[in-house]
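Right after this note come the structures.
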Structure I
Amino acid sequence: MGGYLTPAIAFIQDNGDELERARLSGLLGRTRPDPKAARTLLSRQRDDGGFPFEMISGRPSAVTATVTAIRWMVDLRLMPSPYVERAVGYFLMTQRPDGSWDESPSVIKFDPPPQIRPGHPAGRAYCTATAGFWMTRLMGSRHDAVQRAAGYLRSARNGDRPAPDFLSTDALEIATLAMVEGRVAEIVTAGLAALGAVPADRWNADALADALTGLYGAGFSLDEPFVAWAVRCLLTLQRSEGGWSSARGQDHDVDLSLQALGALLALGVPSA
């Protein structure tokens, strides 16, 4: 499956900041967190336990930023920690009565894209899928908040539906439901089949990295045909200098490359 590892490491080391290089060290086996990098991240946590929209200090807490912070804490080997517990508290506080999550209306002035826009059905679906995924990982499938989130996702999927509009959302929904209902549940197998039917040219590296991160977290391996296919697609999108291009812009390339590398390493993808 190609020698992805060495060029990916070089790209991150050459282009990443101190926090990103510390995350790389964690992915490569460092067992203790880098104190300075940890302070850089954790100093952004707000009083409510959330992290500021787009990780920019002074902005209101956001579901998506808090999920990003948790993912970075995993890379930095900061799990478990009181900071994670506070982030969980933020999710519990902001979950809606129907089990969903949505970004706060206070982030609208920062012009978020439709996938995370408050009050937009696509934004609510993505926030619920990504927060639900991490809440299931952290709290277990039987927790009340997780059960309510799964109920919302189950109703939102409502059986068969056309090819996904937001591939990251669909993959994270499936991963969450797989952890709650089991990997062989009909809604999960149907969801994987739907993802597998989406043409390769509709997948960007961001969506593939989200899908692989989610499905690995739900217990899937390279034995799952869609996972193996997604890995091959992700590897073909790796640039010659080792990084991956983010649809969110060049300033997100290193973060995406770290997520992609983390997923490939977690799945045990060989780098020859």
Structure II
Amino acid sequence: MALIDCNFHSYVLNTKVNVRVVIPTLFDMNKYEKTLDEVYPIKKFKTLYLLHGMFDDYSCWTRHSNVERYAEEKDLALVMTSVQNSFYVDTEYGHNYYTFITEELPRFVRMTFPLSDKKEDNFIGGLSMGGYGALMIALRNPDKFAAAVCLSGAVDALESVDFSKEPPFIKLKAMFGENPEKVNPYKIYSLIENLTKNGLKLPGIYQAIGTEDFLYESNVRFKKYLEEKGISSTYEEGPGGHEWDFWDTYIKKAIEWLNL
């Protein structure tokens, strides 16, 4: 695998941004008889966009997990960037991170690297805030992503918000201004209701949560909601809290679930 760190000026954010891309090279240390054309084929790779959680950045996945190795086994490219604590939304008084992630970032990485633009070759996943972001983005863009991976996701973080009492670490007024209705396009449950009402196919959903995680109950509720709606998804739980040991275990399972 080749690990490449990029820094470029984002037209959407109007600032320099860091992007980490991991690209398969198909090198096999046990098969030195391969030609250079076999090691570096002209092909477009399937891609998993990985979103970070609150307080983290683009580097966390490769610093704290073995996701690079798991992706290598499946010839899967990885794309990671940073959005601060924005919950991946277009903010009222800050940056338009949703537009950056869904519109500009794919254009930049596909222009620069051999990545497929086919829906069936593109996936998005994340942990905690990023788990929420992966679900929200995939549900708002079912024509762009085949599946969403939600690990320890903050699935209902924006479902019932009180602008008079901001929850810790979620700056609602900075994100949405003074209008609570601006939250609506980012609510997971509402997005699912709209898709099913209009008869649209949802992206695949993989959900995993640790039984000691403080988000356990909300994830169980979301699982039951999907079951009640008759929506096919994969749910897994296991020992662990809101921690990298759990996320490392289940990102491996999630990549296997993608069935590449």
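Things to note:
- With semi-axes √(5λ) of the Cα gyration tensor in Å derived as 26, 24, 17, matching label from I, II: I
- Per relative contact order in percent (Cα under 8 Å, 6 or more apart), the highest-valued of structures I, II: I
- Structure (I, II) behind the derived value -8000 of helix-only ellipticity at 222 nm (-39500 (n - 2.57) for each DSSP H run of 4 or more, over all residues; to 500): II
- Entry that produces 1.8 once distance in nm of label points 7 Å out along Cα→Cβ at positions 150 and 174 is calculated, selected from I, II: I
- When distance in nm of label points 7 Å out along Cα→Cβ at positions 14 and 222 is computed across structures I, II, the figure 2.7 traces back to I.
Readers should treat all values here as calculations from the given coordinates under stated rules, not as data from a laboratory. Since the model is a prediction, treat every value here as computed from it, not as a measurement. Cβ atoms are built from the backbone, for glycine too; each structure is taken alone.
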